[in-house]
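What follows are several structures.
Bear in mind these aren't lab numbers, they're just calculated from the coordinates by the rules spelled out. This structure is a prediction, so every number in the text was calculated from the model and none was measured.
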Structure 1
Amino acid sequence: MCGIVAAAAQRDVVPILIAGLRALEYRGYDSAGLSVLTKGELTRARTVGKVRELENRLAESPLAGVSGIAHTRWATHGVPNEANAHPHLSTGTVAVVHNGIIENHAQLREELKALGYAFTSDTDTEVIAHLVHHLMSGGNGLREAVQTAIRRLHGAYAIAVISSEAPGHVVGARRGSPLVVGIGIGEHFLGSDVQALIKVTNRFVYLDEGDLVEITREEMQVYDLDGQPVERRVHTSELSADAVERGEYRHYMLKEIFEQPRAINDTLEGRIADGHILPNIFGVDAEALLQRVRHVQIVACGTSFHAGLVARYWLEGIAGIPCSIEVASEYRYRRAVVPADSLFLTISQSGETADTLAALREGRQRGYLGSFAVCNVPESSLVRESDLVLMTRAGPEIGVASTKAFTTQLAALALLVLELARINGIAEDKYRKLVAELASLPRLLKDVLALEPTIAELAERFVSKHHALFLGRGVNYPVALEGALKLKEISYIHAEAYPAGELKHGPLALVDEDMPVITVAPNNQLLEKLKSNLEEVRARGGELFVFADDQVQIDGLGERGAVVKVASGGNLCAPAVFTVPLQLLAYHVAVLRGTDVDQPRNLAKSVTVE
C-alpha cells in the first residue's frame with residue numbers, strides 16, 4: 001500500500017499520474033514512482049520520499065507516454081528505498097503497482113526463481129510482475145495473464161498492470177483493497193479512490209470484490225472472478241476538486257477541524273424534523289430489523305473505536321440496550337458468543353479498513369440479526385456489504401489524524417441511539433429534549449472553535465514535554481482516549497489515557513512536575529468524583545489542564561495548570577464538543593514541535609491491510 005493511479009489516454013499521462021499521486025499524499029507513504037510506455041518500451045522513475053522528489057527526478061529525465069501506472073508506497077515488505085519502490089518490472093516488459101499484502105509471496109518467489117526469474121527487491125509485489133510475465137510468455141494476453149495470476153494470490157490486493165506487449169492497455173484488479181475506475185472522454189483511469197482522479201473526471205465505477213478491469217483510451221470492461229464480462233453502475237461524484245485543497249489553512253488538519261460545524265450540520269440535515277428522527281433514514285427495511293434488536297456488537301479500529309466506545313455509553317444509558325465493543329483485529333481471531341437478536345455495528349471513515357471489513361465478513365457467519373455500518377464513503381466495501389447503512393457527511397478527510405470523521409460518526413451514532421431509544425419506549429419529553437440537543441451541536445462546535453487562540457497559547461507549555469496523561473470519566477473517558485491518540489499521532493509525544501477513577505491503580509505513579517495531565521470536566525453526576533481525582537494530581541505536583549463545562553468551577557490551579565471553559569451543551573453533545581479543544585491542542589503542539597502534521601511518520605490514512 002498506499003496509493004495507485006493509472007491512465008490510458010490520447011495525451012501524455014505523466015502529468016495526470018503525478019497529479020493523482022499528489023491527491024493521494026494524505027494517505028501517508030515513504031516512496032513514489034511511475035512507469036509509462038514510451039515508444040513501445042517501458043520506462044520507469046522511482047524515488048524515496050515525497051512526490052516532489054519524483055517530480056524533481058522527472059524534471060531531470062523527462063518521461064512521456066499515453067498509458068501508465070503510478071504509486072505511493074507505505075512499506076510493508078522491505079525497507080523504504082528505491083529498489084523496493086513501485087512500480088516493479090519483470091524483464092523490462094511488465095510493470096505492476098500494488099496495494100495490499102500477498103501472503104503466499106515467499107512460495108511464489110521460490111517457484112519463480114526456479115523458472116529463472118531474478119528478484120531485485122524485498123517486496124511481495126515483485127512476484128506479481130514475474131508471474132504475469134511468465135503467463136504472458138506462455139501465450140496469454142495481458143488480461144488473461146492477470147486473470148490467471150490473481151487466482152494464485154492469497155491475501156489482499158489492488159493492482160494495476162501494463163505491458164509493452166499490450167500498448168495502450170491497463171489491467172486492474174481488486175480483492176480486499178479498494179480500486180475505482182474513472183470514466184473520461186477518450187480516456188480512462190484507475191485510482192485507489194476518487195480523490196486521485198477528481199481533477200480529470202467525476203464519473204466512476206466502483207469495482208466489486210474480486211473484479212478485474214481492462215481499460216484503454218476508448219473503452220472499459222469489467223470482469224468477475226470467473227473472467228466473465230459484467231456491468232457495474234457508473235456513479236457521478238459530487239466531490240469537487242476544491243474540496244481536497246487546503247485553501248487558506250496552513251494544514252489540512254486545521255481546515256478539517258474548522259469544517260466540523262458544517263460537517264455535523266450536513267450529517268444531521270434531512271434526518272431531524274419537528275423534534276423527531278425522520279423515518280427510513282437507516283433504510284427502507286430498517287424499522288422491522290431495529291425493533292428486534294436486543295444487543296449491539298460494535299467493531300471498529302482506532303478513532304472509530306473511540307466513537308464506538310461513546311456509543312456504548314449511549315446505547316446502554318439512553319436506549320437501554322446492552323452493548324459490547326471490540327477492536328476489529330481482536331474480534332476476528334477469537335470465538336465470540338453472539339447474544340440473541342444482536343446487531344453487528346461497524347464504524348469506519350473509509351469503509352475499506354481491512355480488519356473491520358474482515359470482522360464484518362466473519363460476523364455474517366456467526367448468526368447476527370443483521371449488520372449496520374456507519375461510514376463516510378458511499379461506495380466503499382463496508383457500505384456495500386452491510387444490511388443497513390447510515391452515511392456520515394464529513395466530506396474528504398485528508399489529514400491522517402482523523403478529526404471531522406470522528407465527530408460526524410458521533411452525530412450519526414447519536415441518531416441511531418435515539419431511534420433505538422424511541423423504539424424501546426423512551427419518554428416523549430426526554431426524547432424530544434435529546435433530539436433538540438443533538439440539533440444544537442453545529443452551533444456548539446462553532447463556539448468552541450473560538451477558543452483556538454487560548455489553546456494555541458496553552459500548546460507552548462507542551463513543546464518540551466515527552467509524556468502526557470489524559471483523564472476522563474464516564475462517556476468522556478473515550479474522549480480522553482481520542483485526545484491522547486491525537487497528541488501522540490502528530491506531535492510524537494507519548495500520551496496515555498485512563499478513566500480518572502483508575503489514577504490510584506497505577507497511573508498516579510507517573511505524575512510529577514514534568515507530566516502534564518489533561519482532563520475534561522463536564523457538568524454531570526461524576527463531576528465531584530472527578531474533582532477528587534484532580535486533587536490527587538495537584539497534591540503530587542502535577543500540572544493540570546482542565547477543559548471544564550462553563551457551569552463548572554475549578555479553583556486553585558495557579559501557575560501549575562490552566563482551566564479552559566467550554567459550553568458543552570449537555571451530555572449527548574459533550575463528547576463531540578470536548579473533543580474539539582483536544583484536537584486543537586494536539587495540532588498546535590505539533591506545529592510548534594515542527595512535525596509533519598498532515599502526514600505523520602509511519603502512519604497511513606486508510607489501513608487497507610492487516
Structure 2
Amino acid sequence: MPKTALSPEQAIRKVKSFVKTGNAEKALVLCNAVLERFPDNRRVISEIDAIARRAGAEGQGTVFLQAQIVKLAAHYHAGRFDDVVTLGEALLRVAPGTALIHNLVGAALQALGRHSEAVEAYRAALTHKPDYDEVQRSLGDVLVKLERYGEASAALDAAIAARGEEAETLTWRGDALSGLGRDAEALAAYDRALEVNPKHAIGWNARALCLERLGRIDEAVANLRKALEILPDYIAARLNLARVQTFEEIDQDVAQMAKWWAGATLSHDDRMILGFALGKAYDDIGEVDKAFAVLREANRLRKQALGYDIQAHKDLVATVAMLHRERLADAASWFQPEDQIAHRPVFIIGMPRSGTSLVEQILASHSAVFGAGELSVLDKAVRPALPLLASEDIALRRQALRAIRDAYAGFLAGFATDRPLISDKMPVNFLWAGIIHAAFPEAILIHTIRDPAAACLSNWKHNFTDDGLGFSFDLEDVARFHRLKDALMALWHAAMPGRIYDLNYERLTENQDGETRALLSHCGLDFEAACLDFHKTERSVRTASARQVRQTMYRGSSEAWRAYEAYLGPMLDILNGPLPRI
C-alpha cells in the first residue's frame with residue numbers, strides 16, 4: 001500500500017515502528033505524507049513533537065529541523081499562510097541555508113498575494129539550491145502575476161528544461177510571452193500545453209484570450225466553450241465568453257448564468273465575476289433593469305474587495321498639481337536632456353473607455369508608429385520619484401527626471417521595432433502629463449475626450465482587472481474621478497498651451513477622414529490611407545476594446561447610456577457640477 005494511502009491510525013503505528021528502529025527521518029517523511037491530506041491531525045503532530053524533543057535532547061539537529069519543517073508544511077497544507085511566514089522566518093534565523101523553508105515561505109507569501117516578497121523568498125531558495133526546479137516553476141508563475149514577463153520567461157524556461165513539459169507551466173510561459181508582446185510564440189506555447197493535456201481548461205481560456213487579442217474572435221469563442229465543456233463552473237471563462245460574444249436573446253448560456261446568480265453557493269469573487277458577465281449579457285439583449293441590478297451588485301462586491309476610497313485619488317491629484325506649480329513649472333530651465341530617445345513616445349491619455357484604443361489603432365496603422373498598448377512602466381517610474389520631485393533641491397529634482405526618462409526610454413528600447421514612434425495608451429497617464437512634459441520634451445501628448453456620461457457608465461459596466469482603477473466600480477466615484485481628470489487637464493492646458501492635442505471621440509466617429517488627418521498632422525506624420533482602414537491592421541490589442549477596433553468606425557455608442565438614464569441621477573449631477581479645486 002502506498003504511503004499516501006495510509007490512514008492516520010495506520011501511519012502512526014508505522015511511525016512508531018520507524019522510531020523504535022532508529023529511522024526517525026523515515027518516520028517524518030511518512031508524517032509529512034499524511035499531513036498533506038490531514039494537516040490538523042493532532043495525533044500525527046504529537047508524534048512529530050515527540051521526535052523533535054528526542055532529537056533536540058540527543059543533539060540530532062538535522063532531525064529536529066526536519067520535524068519543524070514537516071510541521072511548517074502542515075500549516076501550509078491547512079491554509080494557515082500567515083503562520084507559515086511567521087514560523088518559517090523564525091526557522092530561517094536558525095537555518096538560513098535551508099532552501100525548503102525559503103520555498104514554503106515563498107509559497108505562503110504568494111498565496112497571501114504578497115508577490116514581490118514571494119519572489120525574494122524563491123530567489124533565496126535558489127541561491128542555496130540552484131537546481132530547485134519546483135521553485136523555478138513557482139517563481140515563473142509569480143513573476144507573471146507581477147508582469148515581470150522577461151524574468152518570468154527565463155524562470156519558466158529553466159523549469160521546463162529541468163522538469164519537462166507540463167501543461168500548467170507551458171500555459172504560464174504563454175502568458176509571459178504574451179506579456180512581452182510575442183503573441184505568436186504565446187499561441188504556440190498554449191498549443192503545446194493543450195497537446196500535453198487537452199483537458200487543461202485554464203490553457204483553453206488563456207489561448208482564447210490570445211486569439212481575442214489577435215482579432216480571431218470566432219476561434220476565441222470556440223476555445224472558451226471548450227474550457228467550459230471541461231469545467232462547467234469556470235466563472236472566469238464564462239466572463240470572457242460573455243465579453244467576446246454578443247447575446248441576442250436569453251439563451252442557454254444566459255439562463256445558466258442567471259441560475260448561478262440566483263443560487264447561494266458562489267464565493268465572493270466568483271459572484272462578482274459572474275455579475276459582470278451576466279450584466280453584460282442582459283445589456284446586450286436590452287434588459288436594462290436586470291442589467292443594472294446585477295451590475296450594481298457586481299460593482300459593489302468589487303469595490304468592497306478593493307477597499308477603494310476616492311479620497312486617495314483626490315489627494316494624489318492635489319499632490320500632482322502642487323508639485324507642478326511649486327517644483328516643475330520651470331523645469332525646462334533646469335532639465336534639458338541632450339540624449340535622443342530611440343523611439344519618440346506618443347502618450348494617449350484620458351478616461352478609460354474614452355476612445356484611447358481606437359486612437360492607438362489608427363496611429364498603429366501608420367508605417368511610422370508602433371502601438372505598444374497600455375504600458376504601466378511610466379507609473380512605476382514616477383511614483384517612487386515623487387518625493388525627490390518635491391525637493392527644494394534642483395539637483396535632486398533633475399536626478400528624479402533623469403531616472404524617469406532613463407527607465408521609460410530603456411523600456412521602449414526593448415520593443416522589436418524600427419518604427420520611429422511608439423504609442424503608449426495608458427489612459428490615466430494624464431496624472432503625469434506635467435512630468436511627461438518635463439522629462440520628455442519630445443513626447444507627443446493626445447487627450448481623448450468622450451461624452452462624460454457615456455465614458456463613466458462604460459467604466460462602471462466593465463470589470464477592470466487593474467486594481468488601480470478602483471474608481472470605476474461606483475457611479476459616483478467614477479463621476480468624481482472624471483471631474484478630477486477634467487480639473488487636472490485644465491491645469492495642464494493652462495500650463496502647457498498647445499502641448500496637448502484634444503481629440504473628441506464623437507467628432508472622430510462622425511468625421512473620420514478629417515479628424516484622422518488632423519491627428520496625423522499633430523504627430524508630424526504624412527497621411528496614409530491605412531489609417532482609415534484601421535480595422536484591417538493586424539496587431540495584438542490588450543484592452544477591453546480589442547473587439548471594437550477590429551470593426552469599421554461605429555457611430556452612436558456615446559448615446560447608449562441614455563437607456564440607463566433613470567438610474568444615473570447622482571452621477572449626472574456630479575458630472576454637471578463645478579470642477580473640483582486642485
Structure 3
Amino acid sequence: MRYYNFDFLIAAMIILLLILYHFLGQRRAKDLNNQVFLFFAALGTMDVAAELLSNYCITSYNSELGMTAWFSTTIFYLFQALLPYTLIFYVHTLHDHNVISIKKILISGIPTIALLCIILTNPFTEKLFYFDVSGGYMTGPWYTLMYYSALCHIVAALILIIKWWKELGIQKVKILLEILLLCGSGVIIQFVYHPLLTTGFGLSLGILALFITINNPHANMDSMTGLYNHLYLTRKSNELIKAGKSFHIITVYLYQLKHINKIAGIQDGNLILQTTAKKLEDLCGRNAFRITGKRFLVLTDSLKEYEYYFAQLKNLFDVNMKLDTNDKKIMIPVILSGIVNAEKIGESGLILEYAEYLESLAPQSGLTEVIQDDRQTMNGFLYNKQVEQYLHTAISEDLFEVYYQPVYSAREERYITLEALSRLHHPELGWIAPDVFIQLAEKNHIIEQITDLQFQRVCRFLNENSVLMNQLLNVKVNLSSLDLMRNDCSSHFIHIMDEYGIPHEWIQFEITETVATEYNTSLRMVADEFTRAGIRLCLDDFGSGYANLNTVMRLPFSTIKLDRSLLFDICSDEKRALFYQSIVDTFLKMNYHIVSEGVETKEEMEIISGWGVDMIQGYYFSAPLPPKDILKLLR
C-alpha cells in the first residue's frame with residue numbers, strides 16, 4: 001500500500017472553503033473575470049475533495065473500494081487537467097475583459113481536450129494509472145503526462161503574462177507571477193516527492209492570493225455607502241464598449257456637499273451620502289455606483305430603465321430632499337445629468353469627463369438642476385478635448401502668444417500701464433478663448449508651464465523695448481492659484497526677471513479675487529516676499545465672486561481692479577450706479593489705486609472718471625494687441 005501525507009490537502013480544503021464562503025457572501029462585481037475566478041475556486045475545491053477521496057481509497061485499497069477508487073481517481077485526474085486551462089482562461093479575461101472569441105477558446109483548449117480524452121479512455125488503456133489486485137494503485141507509462149501538462153500550461157500562462165504586461169499593468173503582472181510560482185512550486189514538489197500532496201495546497205494559496213488582490217470583492221465596493229465604486233464602473237463600462245453593447249448613464253452630483261459639511265459637520269455630511277446611496281440602491285439596485293466623493297452614477301443597458309430611473313430621480317430630488325440632523329432640515333440639491341448611448345463617447349474615462357462637463361453647464365442655484373446630453377453639448381465637449389490635446393503641443397513648441405491691453409489714465413490722458421494676456425491659435429479651430437484654454441490648463445496642472453513661457457516673453461519684450469518704461473508705470477501679469485502654490489513661487493519669478501535684467505518695479509502681479517478669497521499662510525508669505533522685492537500686487541476681478549474688504553486687507557495689494565460685471569446698467573440703474581460709486585469711494589479713501597475693467601462706451605467712461613476712477617481698461621480704448629501693434633499705439 002502507498003502512503004500519502006494528507007496534511008497539506010486538508011489545509012488546502014479549509015482555505016478554499018473559506019474563500020468560497022466569503023466570496024459568495026459578499027456583494028461582488030458581475031463580470032467575466034469574477035465568474036471565471038469563482039469557477040476556478042469551485043473547481044479547485046472539487047479537485048482537492050476528489051484528491052482526498054482518491055488518496056484515501058488508494059491508501060486503504062481493497063476489493064470493496066475498487067469501483068470507488070477507479071471513479072474518484074478518474075474524476076480527480078479530470079479536475080487536474082481542467083485547472084491549468086482555467087488558469088490560462090483567467091489570464092485571458094484580464095486582458096480581453098468580457099469579449100473572448102470562441103476560436104481563441106477552442107485553439108488554446110486543444111491540449112486540454114486531448115488530455116481529457118486520454119483520461120476518459122484510461123479505464124481501457126491504463127496509460128495513466130490502474131489498480132492491481134495485489135498492489136493497489138499503480139502508475140501507468142503516461143503518468144508523468146499530468147505533471148508535464150500542468151507545467152506546460154503554467155509556462156503558457158507565463159508567456160501570455162509577459163506578452164500582455166503593458167495591458168495588464170505592473171501590479172497585476174506581479175500578482176499573476178506570484179500565483180504561477182505558488183502553483184508551479186506545488187506541482188514540482190509533489191513531482192519530486194510523491195507522498196507529499198502539495199499540488200492542491202499550492203493551488204489553494206494561488207486562489208487565496210487572487211481573492212485578496214484582483215478578485216477581492218471589497219476592491220469593487222465603496223466602503224462608506226456599500227455601492228459599487230469607480231474601479232468597477234471603469235471595468236464594467238469598458239467591457240460593454242468592447243462588446244459593442246449600448247448603455248446609458250445618469251449622474252447625481254451633490255454639488256453643495258462641501259458647504260453642507262461646513263454648516264452641519266463632516267458626520268452629517270457622511271450621513272447625507274449614506275442616505276442618498278440608500279435611496280439610489282432602493283430605486284436602482286446594483287445599477288448604482290458612487291464614483292467620487294459627492295458624485296453617484298446609475299448605469300443601465302435598457303433605454304426604458306434609463307427613462308424610468310431619470311424620471312424617478314427627478315421626482316425624488318425635485319422636492320428638494322431634506323435630511324433632519326440635530327433638529328435642522330438640511331437641503332440636498334443635486335445636478336442630475338443624463339447621457340443616452342454613452343458607449344458612443346469611447347471609454348469610461350471620457351464618459352465621466354463628459355458627465356462632469358455636463359454638470360459644469362448647469363447653474364448651481366441651490367436648487368436641483370437637470371441637464372441631458374445633446375449634440376450641442378457633445379460638440380462643446382469634443383472642442384474642449386481637442387484644445388486639451390493641443391495644449392501639450394503648444395507648450396512643447398512654445399506656440400502661445402502674449403497680447404497687451406493698455407490701461408488709460410483719465411487724469412493724464414494717456415496710456416500708463418499694460419496687462420499681458422495669453423493667446424493661443426489652433427491650426428484648425430482658430431483663436432481659442434483664453435477662458436477655455438486657461439481653465440483646461442489649470443484642470444490638467446500645466447498652467448505653471450504656460451505662465452513660465454509667457455512671463456519669459458513679457459520679460460524679453462520689456463528688455464528689448466525698455467524705453468517704453470519711461471511712460472509706463474508697470475506691466476501687469478496674471479498668476480494662477482497653481483502658480484502661487486509653488487514652494488519657490490516668489491524666488492522663481494524674481495529669478496526670471498533678474499535673468500532678463502528687468503527692474504522689479506516694472507512688473508505688477510495680478511491675483512484673482514477667487515484666489516485671494518481662499519487666503520492661507522503660504523499665500524501671505526508669497527505676497528510679502530514679492531512686496532519686499534519691490535514687486536507690487538493687484539487684486540483682479542473684484543466683485544466677480546465673494547470677495548469683501550477683509551479679503552482685500554489680508555494681502556498687501558496696491559491696486560484693485562473692479563470686475564466688468566459691476567458696470568452692468570450703471571448708466572440706467574441708479575442703485576447699481578450708487579453701489580459702484582460707493583466701492584470706488586471706499587477704496588480711494590483707503591489709498592488704493594483703482595482700475596475699472598471692461599469699459600466699452602463713452603458714457604461709462606465719463607461716469608466712472610467723474611467718480612474719481614483714474615485708470616480705465618476696456619474695448620472703448622483698445623482691445624488686447626500683439627506686441628508690434630501695442631508698440632505703434634504707445635508711440
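Suppose you compute Kirkwood radius over Cα pairs in Å for every structure in 1, 2, 3: which one lands on 26.9? Write out the running numbers ahead of the final one.
Details: 1: 25.4; 2: 26.9; 3: 30.6.
Among 1, 2, 3, the structure yielding 26.9 for Kirkwood radius over Cα pairs in Å is 2.
58 is what came out when percent of Cα pairs over 23 Å apart, for residues 193-376 alone was calculated for one structure; which of 1, 2, 3 is it? This figure was derived from 1.
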